[in-house]
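I've put the structures underneath this note.
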Structure I
């Protein structure tokens, strides 16, 4: 009696899993690009200042 509903649920679940997989891959690519840019900036004098800014920001968030 609910076979139609179960079939729709299976299709929805498959679509969700596929979309989730694509999203995870996009996040990995974006993160790796961001870290590459960060590592390139760290090698400069301005980049060192950025690292200290990040460290201070992280410390502030952990205090709360």
Structure II
């Protein structure tokens, strides 16, 4: 995982943000029978100031400066 300045943890997914990159790590779960999965999004074209997300709704909200 990269070093970031913003983070959030919701529904078993940890997200970490740097200035223009968002990296997500889905935690493994025996109950949900899921392994660990990691992905990232970058190149938003603006500096991230804050974000929130809800993986159960496939929702990501980004705030820019």
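A value of -33000 for helix-only ellipticity at 222 nm (-39500 (n - 2.57) for each DSSP H run of 4 or more, over all residues; to 500), calculated from one of I, II, originates in structure I. Which one of I, II has Cα extents along the principal axes in Å, as calculated from the coordinates, equal to 39, 24, 16? Label of the originating structure: II. Taking distance in nm of label points 7 Å out along Cα→Cβ at positions 19 and 35 as the criterion, the top-ranked structure out of I, II is II, with the highest value.
When mean count of other Cβ atoms within 10 Å over residues 11-18 is computed for each of I, II, which one produces 17.4? Write down the numbers at each step before the final one.
Numbers: I: 10.0; II: 17.4.
Derived from the structure labelled II.
Values in this text are rule-based calculations from the coordinates and carry no lab data. Remember, it's a predicted structure, so these values are computed and weren't measured experimentally. Cβ atoms are built from the backbone, for glycine too; each structure is taken alone.
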